[in-house]
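Listed next: structures, encoded as structure tokens.
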Structure 1
Amino acid sequence: MHDQLTAYIRKRIAIDDEDLGRVLSCFRELQLARHQILQGEGDPARRMFFVVRGCLRVFFIKEDGTDVTRRIVFENAFSTTLVGFITREPSMEYTQALEPTTLLYIPREEFYALLDTVPCWEKFYRQYLEYAYVTNTNRLMSFITLSATERYRQLLLDDPRIVQRLPNKIVASYLNISPETLSRLKSSV
């Protein structure tokens, strides 16, 4: 399991074996059942997760009770409710396993301690933050500038696993459209 994480880290930063060992020693394994809530609204974001197997969904619930999926995270990617992770304030979002999921996680305190003791970990974190910023900005712009059909087509190009592996209700929530609209799009695109 740590092999996946090792490959992910080494692909992004130059890190010697000693520093890598220090980083890997901070990660622990966690198994989640399908639909299990990992973090709820109001919970502080105390951990950063690396998905080894399965899928996580980060979402929030609107006042009318409908949920909106902000992020889908498959294997070989990091995830957390980043605003809460940075600010230590209670999260406005939920994190849920959509499939049986195996994670490696690092507690927030240890993550930040690595920033002080492993210089290249700061570069790793900066790259993660930059990726998160660009991804979130592009997603927000797509809601403003693209039609539902264009967003669906873009999703098929960017990450077809979302459509292939997840139920229509989740895909629709991610695209911010109704399940009925998604069904029409699937049959016409």
Structure 2
Amino acid sequence: MQKGPDAAKLVGLLADDARLAVVAALALGAGDHAALATATGLSQTEVALAARRLGRAGLVERDGAALTLRREVFGAAARAAGESAPPPVPLSADPVQDAVLQAFVRDGRLTSIPSHRTKRRVVLEHLVAVFEPGLRYPEREVNALLAVWHPDTAALRRYLVDEGLLSRDAGVYWRSGGPVEV
């Protein structure tokens, strides 16, 4: 059995609408050119070209007229991509805090606001760093800065104030707590 494509090649293969449609139809049970053409709305020539390209890449096997999607290729490509991915950049020098941050921060955004208070405090202390000590921020600007992290800016504002990391008076906020880089 031939080896399948790596994750990048797999994504490249599926970036073509015809090949993506053929893979989807195979996954849903179509097993020959006629069934694939019916399921995808493509001509049999388009199906044959797409199937041939997918077969050369190791994603489709042909046995006479029957075509089979090699589903295991997807899992193998995902595992290989995960193994070759660089380790995540630490978000904190403290390993315990970093573990919390890695669980809740992806690509510079909060995936969710932690419900557990101690974890939420770690996340809020990380987040409050976007506010410069000594500056005053109108609520609109606070919302804009927090929206980069998470859409629920009202909850984040409330938590930051409740934890003493931001103070508020007459719609104006300022940083009043949290670690400060020197």
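Since every read-out is calculated from the coordinates, none of them should be taken as a lab result. Remember, predicted model here, so these are calculated numbers, not experimental data. Cβ atoms are built from the backbone, for glycine too; each structure is taken alone.
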Going by distance in nm of label points 7 Å out along Cα→Cβ at positions 61 and 125, which of structures 1, 2 comes out largest? 2
Re Cα Rg over 2.2 N^0.38 Å, for residues 93-132 alone: value 1.46 computed from one entry in 1, 2; matching entry is structure 1
Given 31, 18, 16 as the derived value for semi-axes √(5λ) of the Cα gyration tensor in Å, which of the supplied structures 1, 2 does it correspond to? 1
Rank structures 1, 2 by relative contact order in percent (Cα under 8 Å, 6 or more apart) and report only the one at the top, that is, the highest. 1
For structures 1, 2, calculate Cα Rg over 2.2 N^0.38 Å, for residues 53-140 alone and state which one comes out highest. 2
